[in-house]
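Every read-out reported here was derived from the displayed coordinates using simple, explicitly stated rules and does not represent laboratory data. Quick caveat: nothing in here was measured; it's all calculated off a predicted structure. Cβ atoms are built from the backbone, for glycine too; each structure is taken alone.
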Structure 1
């Protein structure tokens, strides 16, 4: 019986180790996915900000040019 118990204990330890490695790998994969999503969101926000800035700048420039023409 002692040999059987040793075998069961050895298998139990291997299973614990495999589960631990799988958990660690899964956590790393999730962290990497979250990081990539955040980088993508940051990039989109930068693009939107630049578009809004350009649109507002163009509108102000156009309005200023129109006012200048009216004043002439």
Structure 2
């Protein structure tokens, strides 16, 4: 998968209840190993993650048991 164009930026995850019809939506099993590890670390630690080395972009919605929107910090 391609790495993000958001290189060097920090991202955060926000739990959301609704998803906009035009939002980019990815299922948790579509994330590569490195991105998945960073995703879980950010969720568990309540911290930001660096966009570098991931394929996450602000506005993307990740579907797990809940929905999480990736946001630029």
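Out of 1, 2, which one gives 1.9 for distance in nm of label points 7 Å out along Cα→Cβ at positions 12 and 60 as computed from the coordinates? Matching structure: 2.
Of structures 1, 2, which gives -5500 when helix-only ellipticity at 222 nm (-39500 (n - 2.57) for each DSSP H run of 4 or more, over all residues; to 500) is computed from the coordinates? The structure behind it is 2. Here volume of the Cα convex hull per residue in Å³ was derived from just one of the structures 1, 2, and that gives 32; the source is 1.
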